[in-house]
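Take a look at these structures.
Any read-out appearing in this document is the output of simple, stated calculations on the displayed coordinates, not a laboratory observation. All figures in this text were calculated on a predicted structure; none of them were measured in a lab. Cβ atoms are built from the backbone, for glycine too; each structure is taken alone.
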Structure P
Amino acid sequence: MSTLMLDDEAAAHLVDSEAITWYQRYHLSPNVTTPGVHDIEDMLNTLGVPKDLSGLSVLDIGTANGGAAFIAERRGAKRVVAVDIYDPHDYGFAQVAEALGSKAEFRRTSVYELPEVLGEQFDVVLFLGVLYHLRHPLLAIDAVRRCARGQVFVDTAVTPSKAPVSHAEFYPGPYEGDTSNWFVPSVSCVIDWMNTSGFKTRLISAWPDDAPRRATFAAQVTEEEPLWREVSYEKPLTVVVQKD
């Protein structure tokens, strides 16, 4: 049995742990998956994340249960860094990593602080299920670009609005019952946010077809300076990381 795949008995025991809240679904063993509602393995395949990541570095932002990070490691990534604002034990990252014998590195920090905290760039960045939780989405995208030298894969809630212009809806109260959601952009808004921040972005999928509420994108870092730096009077912001 691979050190990154448990036997069924050990996997079942981990799944039953009352200390872990499962959001993601992925294989812990050949026949046992975590019980989350979000199939992270299917998501990575839909996004087109390479099945072979040999020799590449991967950054997983908003790792939660760690599914994307562990799958990237199974696919051969030479370095995997998983990031979340919560303690690694809160959603089971630490417990699963120990059980699997994972070498993925966990860093507890926000997306805004990533460039200063990590101080490096990654070949593949996974930015899944995070964007609509952020009060400062463009600042976050700027931070993501500073950490990326290749592809960035994005998954986000989107508004089904038929408005003819690129826009984002702001929710000062709950959105779909969750008070941690703030901006819900249109599909075109996500592309515009990314492209003006130094990416070349394409839509992969949006669903349901008639009124999309979720969408995925693939973005490639461009060689040129981000467009906003050319047209805006604003200066790039540097986040000061508070030391404990």
Structure Q
Amino acid sequence: MNQAYYSNKLAVLCDNPVLNEQSQALAEQLAVPLYESVHKKTAEDFFLTWREGELKLLDKDLLKKGGLSVDIQPRNGEQRSWPAPKEGALAQAIGRKTKTVIDATTGWAQDSLHIFRMGYDLRCIERSPIMLALLQDAFSRLEQVDWMQRLALSAPELLAGNAIEVLASLEDTPDCIYIDPMFPPKRKKSALPKKSMLILRDLLGDDMDREALFSAAFMATGKKVVVKCPAHAEPLGGKPTESFGSKLLRYDVYLKR
């Protein structure tokens, strides 16, 4: 993504002098302004800042309400052990015999981290420089967690760039490529998307072409592509080999013959 896209949209906020050096480095990395405080006349609506030991994304209206960061803790219902049991629809879709997985649409990394906790050898692709910064901070925090250090584990490798291009340039072949593209909402009145998803769409840019991404993934995988989609959505790659899921969510599996 062209970083000029962030002009008058994003800035780095540093209200703690101790963090000035890393804040300056982040602002230079993203080519955005660095502020010590925010006022009503500040042009930007979104800010990256460190709070409570985490890099967070905030908007101007919610500067005092915490912000969004990549949560490294298991979601409700997910095992906290490592490796967690390979159970549930996602694990069924990826498969017990799969060893290496690439998440081509990492985003807020909740599925990525679940895949990682189940013991798969995982790499993550992210094209948004903002999201990449949030992920780098999260994976650094992950490596400081007790069980990660006790088991001498490393966080998943982050690959920066457009997934279509990154997948085409891989030097090795993963067993499985996982994609969770943004699908259009159902055409009826429904609850508003979560704030994190709204920010992804507004600030981080539109999703890459889903069909082109699927084609790139199918070319690059060694065994299968797994596509996460709403239950109402048409299959992205035509009729899947098999599907797992519920009334709301589906994982379509495309085996490479």
Answer label among P, Q for the case where Rg and Dmax of the Cα atoms in Å, calculated from the coordinates, equals 18.9, 58: Q
With Rg/Rh (Cα atoms, Kirkwood Rh), for residues 46-85 alone derived as 1.17, matching label from P, Q: Q
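Between structures P, Q, where is mean count of other Cβ atoms within 10 Å over residues 70-77 highest?
Biggest value here belongs to P.
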Top of P, Q by Kirkwood radius over Cα pairs in Å, for residues 14-157 alone, largest first: Q
Per distance in nm of label points 7 Å out along Cα→Cβ at positions 62 and 174, the highest-valued of structures P, Q: Q
